[in-house]
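Values quoted throughout were computed directly from the atomic coordinates according to the rules given, and no laboratory measurement underlies them. All figures in this text were calculated on a predicted structure; none of them were measured in a lab.
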Structure P
Amino acid sequence: MTTEQKELVRGTVPILREHGVALTTYFYDRMLTHNPELRNVFNSANQRTGAQPTALAMSVLAYAEHIDNPSVLAQAVSRIANKHVSLDIRPEQYAIVGKHLLASIGEVLGEAASPALLEAWGAAYGQLADLMIGAEAGLYSATVAKEGGWSGWRPFSVQRKVKESEEITSFYLYPSDGGKVADFLPGQYISVRLFVPKLKVFQPRQYSLSCAPNGEYYRISVKKEQGNRERPEGFVSHLLHTRIQEGDIVEVTPPAGDFTLDLSKPTPLVFISGGVGLTPFMGMLEYLIQSGKGMARPITWVHGCRGYAVHAFRDTVRELSRSHGAMSVHTFYDRIEKETEDDHYEGYVDLNKVKDAIVPGADYYICGPGVFIKKHFEYLRAKGVEPQAIHFEEFGPAILVVK
């Protein structure tokens, strides 16, 4: 890009801050109208709630703000690249996105979208696309190179369904071809794709792997998402819970994601989870104990959910805690309805009530809704925890901004 083009892109930052979501909402509507086959790729619920357009608007804004030095966005690029690989996004699809993004800029800005500005954004998008395609190519290659690795969608058989709570069920997925499955880093996720008759399209959803790597199967633990005024019921989660039975086939992409443990570090660990946000921690904890690599690392797990009946893996975590020997578990219920142990608290998760929530030199892992993550991230920062020691996974499109 030329210096003049970078200046033109930077000049759109105020517009993106004020009208970015309107632009990206228009963009998605335009693209999915002209290329309806992409409705099989994008999460329809995130389109309806505006989460996906908001995430894209924030990404475009961040890119425009750092057009001189995109390398500062390396962490964001890694997270998005992992999401794209998990959805089997391919290089040729970037051309479709670029075509409609530039057209949307021109149509939304009208006369303000000069030929020079559109050319500048075309160059900027080309630079960003090359960056993303390169990152994704590396992830695809690394996955295929693993024993049991593959690329794209692979059929898996649901050999077991296990109810973990009133609203969370585990699915044990084995390759239909009888082959092995690629190992993964504790904390990663897979995508599962089902045909949704109500929408008449395939819909992919990403679910954390809730077991340790074993070479034979993957386990996902899925909450049956109920609809509300702001968000429709979960199309895929409802199908998994009500329609998919043991022996049925689902399509799966290889493990991806960068919310993973640094297994080379000896630091203490603090897990902070809300609701179904406990699922990646199940995989981490099982791996640490089964491999023996975490027995010298003290672990504190703080979990919050609505109540006893919806608390998945409650007894399993207790057993794993005893096996570890240097682990404490603290549970918050919205309301305590029966007699519980001393480490149970009533109300929302409040780290100030947990004496060993702040551990010198620890690494902190947070998973749950965006507002949950932001609250605890800010608490930890206020207590002096450095941001590089705080890791988080936001389910759905990345729209959370924390510093």
Structure Q
Amino acid sequence: MTRFPPSSVSTTAVSPAYPPRQFVALGASAALILALTGYLFSTQGGQTSLVLLLGAALGLALYHASFGFTSAWRSFIVHGRGRALRAQMLMLTIAVCLFFPTLASGELWGQNVNGFVRPLSVSVLFGAFIFGIGMQVGNGCASGNLYHAGGGQLRAIPSMIGFAAGALWATHDYEWWTTQPSLAPVALIDTLGVLPAIALNLLVFAAIVGLSLWIEKRRHGTLERENVTQTAGARRLLCGPWPFVWGAIALALLNFATLALIGRPWAVALGYPLWGAKAAEVLDLGLDIDFWGYWMMPGRDTALMGGILEDSASLMNIGVILGALLAATLAGRFSLEWKLPLRQWLGTLIGGLMLGYGATIAFGCNIGAYFGGIASGSLHGWLWLVAAFAGSFIGTWLRPLFGMKRS
């Protein structure tokens, strides 16, 4: 995820001074969430409406904390600043402590639960690598584009369009990728047991934190400090901005709530292939999508035949956009920003294609594969992280080709 200018996301506290247009935006965003929630409740039931609200809560947390993956990794790569990276380790620490015992039991509050445990394959390596390039060239990742768009940053839309197109392209090639070399999935929970698996993960998180502290102190002498706000706790919780720590805690808890509600971790990239397929149908591109192997798999065939609002991943993505919209209006900072130089527009589109293709063949994005994979105790999550971080190095240094700063 990328931090856009202060007009959309800021770490400095500003008391919302709601002018009339902000009142209108705030009312419209709240009404939109309530209306869609009511419609889903009446047509599909309470669980579906809760999926939307859970997505909205994720969008609000992402926006208020400006919780980033793209900018966090780039800041560490270019400047050696690791504050945001350390927040990710806190998020993962909370997640594994919650997920591992639950996944080992296989049930949570009467709901059968399963993690994302995937093969260690060439497709994960290549897909995550090009995803890492794409997130830097495209100026955002899967979840970042959603909450930026919801906050009024329409510049994220070309990347989202590219993401959907790239994901659809990957579904055409999906069967070929499944024939490439791979090792069997490794679930640390099953291999080591719950407590040893947690201990091993915490050790790795601590090592990453220690390395980031060492690099930052060596390069700068001191650690980067977060801006201090004088806003009262309750008001800050509602209107932001949040410290990274708040965002890390919120995302971990909300991902666990996702596991409890729908039986699997939070996944963003799962929705994009369906969006691309639906767009291809509307545009009448003449593609025989029904006969592609990806769409013949159980669950995906049902999603293709159904509507967008019947797909839990798509519904949560929509919720993230609406939640970010609500957060931006609560903060009094909502504004539509579209202006984008041609080279940057091209970069975001190309980056989006790489994001979509990479995420689909790598079994997920920064949320489903990295966050969800590691929280599930799957080694493919760590493989994804290494490959995507390597891709981010290249993507960071490619940014000037598209008129973007490296920093």
Structure R
Amino acid sequence: MGADPGPGTLEKARLLPLLAAQVARGVIVRRPGWEALAAAAGADRRLGALLRELRERHGDRPLPLTVAGRPLALVLAPGDVRHLLEGTPDPFSPGGREKRGALEHFQPHGVLVSDADERGPRREANEEALATGRPHPDTGALDFQADEEARVLRHALGRAGALDWPRFSASFDALARRLVFGEHAAGDHLTTVLLRHLRSRADWAYALPVDRRTRREFLDRVRAGISGAAPGSLAARLPRDPRVRPEDQVAHWLFAFDATAIASFRALALLGARGTDPDAAAGRPDRWAATLQESVRLWPTTLVILREAVRETALRGRVFARGTAFVVVSSYFHRDPRLPYANAFAPRIWLDGTARAEPGLVPFSHGPAGCPGRDVVLTAASRFLGALTGGAPPARTDAGVPLSAADLPVSLDHTALRFSLGGAP
């Protein structure tokens, strides 16, 4: 089998603008204007269609591509997604140049960008605090915070109030602070403002210098939050071992809750889609969790997953040099037309094992670097949404095209959504 030189000139001319559009939307913090533009232009649909063309033309092997001197490999086969993620951190590092450049802005010692000898203890500390893979021992306290923040938001909205993205996002930020530090942190808006400033710079990775003064102020506030963490909060379970760098781990948690907010707001739209069972999530935490996972499958919050080869390595008979970044475009795999439920709202796949058996479906990543907070995030967000909606599907009040549960768009601009809430207060 001859070596494939990668995409040709015309293929690159079509591919690179679509990949650039993914970056322009915001890797670390979403840019509303670009998000709206990507949805209007059908960027996700067009990129997925082009990647399928490339797979038909070039085969299943990762496709080599060089951009500005950077060696990349486009992952085209679902099985390779599972292989890459299970092969983390060696030979496929979750760190890599781009990710290190981005996370340096607000969590320079986060577990994803830690060196090999530091990653183990930091990952273990995250899993212990977040109770990865098991019910959280402080579920009662976390449920209380979710219920309380939902009550606060409903009170602010009033019976006829409209729920838009800025209002929902602000409430979810408060929920994140409640869960991480305790109820007293609900009003600590400054910590979130500082983080958002740093994340906006992180979108430029190494192209922008680190704002060290703001980073120091932010991490000092996080340290203070950890020191004063209430019993039953997530931060209270972190070891105070300085080698773990607990402030950097918590910085990542606060960052990751933003993606959960986006998925949760889109989940409200799913519940109001035509053809959706009105009881799809009512009163059932497992169904709410399935709905949230469907939201992330249908509209991934991590647009691109990267893994970087830490040494020369072979995949599907092709040798890739050390430093090659393997690029997994989430929506390409999540909306694979060979999946019978590709464009439909199908929460059942998360309840009956269907999704688990499909290697390309990775809403919370997978393997040793998979999201350690997956379980606690799904539980807390499910509780919050259940309390917020009162068991009744929300009604869309924006001017967007109504959604059909059987045929959902490949892109959905969450910033344009608007709802009215019914149900019991």
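At a glance:
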read-out: Entry that produces 28, 21, 5 once semi-axes √(5λ) of the Cα gyration tensor in Å, for residues 206-261 alone is calculated, selected from P, Q, R; value: Q
read-out: Parent structure of the calculated result -13000, given that helix-only ellipticity at 222 nm (-39500 (n - 2.57) for each DSSP H run of 4 or more, over all residues; to 500) is the read-out and P, Q, R the choices; value: P
read-out: Top of P, Q, R by relative contact order in percent (Cα under 8 Å, 6 or more apart), largest first; value: Q
